[in-house]
Structure I
Amino acid sequence: MFICGLISYTAIAQVPYTQYVDPFIGTGGHGHTYPGATAPFSLVQLSPDNGKNGWDWVSGYHISSDSIAGFSHMHLSGTGIGDWLDIAVMPMLAPISQEKIDTRQKFSHKHEKASPGYYEVKFDNGIQTKLTSTERVGFHEYIFPSNTNSPTIRIDLGHSYNWDAPISTRLEIINDSTIIGHRYSYGWANRQHIYFALRTSQPIADYLLNGTKTPPFDPVIEMTNNSSKGGPKSVNAQLIFNALSNIKIKVALSTTNTSKALAALQEIPHWNFDQVQYDANAKWEKELAKIKVETKDENLKRVFYSALYHTAISPTLYSDEDGEYKNYKGDVLRMPNGAQRYTLFSLWDTFRALKPLFTITQPEKYSDILNSMLSFYDENGLLPVWDLSTFETNTMTGYHAIPVLADAILKNWPGVDAERAYQAMRASAFQQIREVPAYIEYGYVPQDVNGGSVTKTLEYAFDDYCISLVAQKLGKHEDYQLFTKRAKSYTHHFDPQSGFMRAKFKNGKFVEPFDPFYSEHDFDKSQYIEGNAWQHSFFVPHDIRGLAKLFPKKNGLNNMLDALFSAPSYMTGENQSPDASGFIGQYAHGNEPSHHIAYMYSYIGEAWKTQEKIRQIVDSMYHDRPDGYAGNEDAGQMSAWAVWSMMGLYPASPVGGEYVFGSPSLDKATITMPNNKLFTIVANNNSSKNSYIKSITLNGRPYHKIFITHDEMLKGGELVFEMSNKPNKKLGRNKASWPTSMEN
């Protein structure tokens, strides 16, 4: 009995993993994250908006600001374009009888705090705000100064910044505690709709609609955009209460209709704020406990768990509890078999590390996420490129839903129809847009067809490789041959004289003049998307040894990689891409095209260089502070890179489940695999100086490969790295130890 009690006490005494999460990491610099309250992958992201336009406010919030204009219920995490910020609420000391109000209130960051599922701030005017949420409901608590005579809460359906603008807004006050309505808007996704139901804990004594007093509890007000008469119009309401110190509200969302929003209010059937906050924290604790890490460095632990937190924010829920949703076309649909629909697929970023991580961390949700992409295909005829609110923004290059689906099929992921997925993949590979016809005709995308030509060819080639693997698995031999050939398309851009991938015209001649440092951010004029030749010339993750053979001299790729990390850190051009950031030489960790590059050494017998560079990147590019990311967090990808690399491995070619070893920063990581078996990674003798792997064992036996497979990890067990301050240059030298490349 005593022993059992001791074990129980020890479990309770364990510091919660949520204590190591700082939602403010990424809210500074150009991280573009938000600090507000959300549940894992939820429809509601309840967070403060500073009331500013601009690139660093695309999430609504930046740590440099000292004012807040409102708390809205939908946000994009870590992206480069501003949208959403739907259904904004703001507490006021008293009503103001005018339609347009500057609602911004000053605050100090000393009076602001955040943790998973919780946000709190106190304005200089004395109003204290507390926020928490469930999957579809945002829960607000406002504490007013004791001398407030007419505490007021304003709901503003015209609240919009950056790309977003309302088209149609509607508000109906049903009774003295319930309001319903909708907000249709135009932005990055040019057709969006969200329905809401708002309920107050105290009766509404009076109200103003668009700053005007109206008969009590009889209004239905709808505003529709009329750009010919001065731009968007929208409705707002000021809800006035009798003298109270504490007012709570619940705001439920639906993409289908207001009846579903009213039903969603039942996610919180009571007014116990602390209980909802506790439940939100428990959801995050369950999420974070999937990978239990040990390190003597508390800062490192905060960086890791804040990164793991950011990997579980998007894609976001889009459907009602019964799986029903309305897509951007206005079709009301339902996911089959009790599944849920998700949106916000930043696939140019997340195919690289986040989605492969989901095959470990998201056994409960990943089938629905994958089938959401297939539902997008059913509705639109193509797989998503960058799906926002079920609308195809067509942002960025490649057709990167393909590696995501291919990786899942090759790992035998349950609940995904492989044949259905394959037909969707094949449709993307033969689409009639996005320069794919020219890619098929010439074997590459010519620069005189459209810009970004080098990036497009390299990424299409990788995606085609992914299709070839699925074709092989499904016994489609002709397609296997076809897509294997297309996977070699990258060779057309290689210039053996310079060692760079260069743009070509239709006539096969390279574009002149050539400057590998030159960056052009205009996609139609650029040759490389969001970067330059240095960063993009290495994107051949499926055929690294094939790339190495293109160099005319021995060790050409090895030398080129060395040159990348030692080149001067500048770019030329009058319109340089701001996304290229976080430089080590010309390696730019602040943008995704660089993320696999340091691992390429391990494919050519130089694993010790991978270890050296990875530790340098982790130490210099991730920090426990608001500007802790080197660039846009990008919907989980920047964080996923850290989660993988800090444990000591990474999906350098993100399809099929090979994870290349780097340099573990953590002393120990215990991963709960999807089958509930535990796979533990241990780094003995680990320290800031001991960044090199001396030797490796798996389950107590010497292990000579410099990668491990997903299937091997599913068996459970213990992978042990013996670390040293000196490189073991023999480790990974033998070709039998290398990860897979098309050219073996």
Structure II
Amino acid sequence: MRSKDDGRLMIPLIGYVDRLSGRAGDTLNFKVSSTSSEPFDAQLIRIICADPNPDGPGIIHEEVTSAFDGSYPSRSQDYDLGSYVQVALTKDLTPLGSFTLVVTIWPTTPHKGRQGLISCNGAEASGELALLIDDKGCLGLEVRAGSDQHVCLSTEVPLTARRWYRVWASFNSATGDLCVGQTALNDLDEPILKSKALEKDFSFKLANNVLIAALSGSKPHSHFNGKIEQPGLFAKYLDGCDLAQVLAVKQGKDCVALWDFSRGISTLKVEDLGPNNLHGEIVNLPARGMTGSTWRGQEMCWRHAPEHYAAIYFHDDDFYDCGWETGFSFTIPNELKSGVYAARLRCGAYEDTIPFFVCAPRGWVHSELCVIIPTFTYVIYSNNARYDYGEEIEWRMKDWDAYPWNPARYPDYGLSAYNLHSDGSGICHVSSLRPMMTLKSGYLTLLIEGCGSGLRHFQADTHLLAWLDHQGIEFDVVTDQELHDDGVSALERYQAVLTTSHPEYHTAESLDAIEGYIKGGGNFGYLGGNGFYWRVALHQEAPGAIEIRRGEGGIRTWAAEPGEYYNAFDGEYGGLWRRNGRPPQKMAGVGFSSQGTFVGSCYRRTQQSFDPGVSWMFEGIDEDVLGDFGLSGGGAAGYELDRADVALGTPENATILACSENHIDTYVAVPEELLTHVSTLPGEAAQDLIRADMVYYPTKSGGAVFSTGSITFCGSLPNNGFSNNISTLLTNVLRRFLD
């Protein structure tokens, strides 16, 4: 472990893969950073269990011979945080005598230090122009002309956070006056102007890149936090009054460039309305489709009034793609069966695993059973820096020889959509094109009393994989990406399909695929909780990127601002699937109802479960209490709980087989069920909504759905050497599904 000059800590050996899943014939490229001077070794492994808890099966990796097994040279690879717009000059432009730089801004951290607004590189003799926020939080202008002229000018009035301003810098070649000015929009404040005299014969020739929301140097730096709207460059001296008129017209004979962020919102492109076609490209995925200076709530969807959404929200910690060089590649061979694999890296004392998922060839199946790997959820949660991370969990990591790195200590690979940007706004874009510490074998998520292994997501999902392996049940895998790309055809050949513990995030396409499978007569097992909850969008030009807008409801760590509930990536309304007219109950029979700390309880069988039509599920089970044990929270019903509700779409022929009980007092009903402090949407007492319902229903097309309604259900499967009533129950269900 070493520290970089900029203060970031480097993990000695870490990597990622350029796509999380593939089929035979697909090539995966592994990106590796190793700070060692010695080579690293790579080995293909199959992951059976990723839980380091010594009270469970332990980490189980099976070595598999592959073409990439071997040694590779180490190299330390860097990465850059912070978003901006880059404009590459494509033509030779006339030198500017008089000029004006102008931009509308909404700063969120004006006092954090230097932040670039517009940075223009000139020819060697004319240097650089930079409109910026200076060290004192004031609007500033820096002019570097050759080696003998460096002028800094400031309004000397600090900007206020989350307030719209029009700011500008102008030079009058006739008088030699250089000025910088600001005016608060939608306010009665007088414009603020400061000026300084330059040589009258000063001219600036734009000859290199223009950066918006950062300053130029050996690489972009001093990134801006906040929204930027309609930046422009004019070959004319303009004052504050002139600017409003010129910007309203949009163009003019003196316009060099005027970038309109309201165009191409779903793309990576920035369009220049000026005559020189100085179009730009966004870097590191700043947020688009954001309310601008003219938005007053008249329209909530940017597609209907893009002129009200002409702002881009930039952050100094936005992140998309590490852009690392490939360490080695792997073309999936025909003979490699579908499953969960990883490239295991070793170098000296350090080890890393880079998981990936191999699907059956398109149109074929290796097994009758398919497990859906929720990669969209994995990526949304990737590098989640939790508030409760500390020394105690680090001691547990050492005791269990667990994965040693955590994003709370190493945040600079980009955090999760459950974290906040440095300015306090929520992270709405995440990407798989970076090391994801949370997607490593042996990673521990949390440590509280009674939480068991303390696993979430990928590591917790391997409890199911280990159970299937122990039972000798063959299975294929597909991921959310195949569901999104291929639709129901990714599933329709399987006799049965299972989810893992927490399939929370879905696109319309991935949800359609599962729904189509159920309607087509498939047998579907939902083995988790809080599934099919949030709607997400994928970017057409940025593979691996996912967008989430947390609008208007749901349990969430941040909330989208009013007017910003529509995804920029696809233009669709974001937020909960329930608010998009597709409550989880319509498909799975149950939907999110309650959340608490990671302490599980048990289910108790209902009287209906003894009906001959469903009692076959409980053959070999003598107890009424199910799952009062487990590696996840000590019980099969815990953390996030789903319940049946006919009003939200639970089929009327659904049987509630069991209900959870005796949850500790940290559990609360989810906010979308609450009307007031004493009333709920379904009319039940809020306390009565704190339960997981285990549900079964046959479909009209000849299939069936079995749902557990709890995140911790799969954590009970490994107990007692995989011999317990939860294991027996699932065995009975799968036997019938696969019969």
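Largest in distance in nm of label points 7 Å out along Cα→Cβ at positions 237 and 501 among the labelled structures I, II is structure II. Each of the structures I, II was assessed by Rg/Rh (Cα atoms, Kirkwood Rh), for residues 37-468 alone; the largest value belongs to II.
Quick check on the output: -7500 is helix-only ellipticity at 222 nm (-39500 (n - 2.57) for each DSSP H run of 4 or more, over all residues; to 500), derived from one of I, II. Which one produced it? Clearly, the read-out refers to I. Thinking of I, II, which structure, once Rg and Dmax of the Cα atoms in Å is computed, gives back 28.4, 96? Clearly, the read-out refers to II.
From I, II, which structure was P(r) over Cα pairs in 10 Å bins from 0, in percent, for residues 445-652 alone = 8, 33, 37, 19, 3, 0 calculated on?
I
Every read-out reported here was derived from the displayed coordinates using simple, explicitly stated rules and does not represent laboratory data. Here the structure is a predicted model, which means the values were calculated and not measured. Cβ atoms are built from the backbone, for glycine too; each structure is taken alone.
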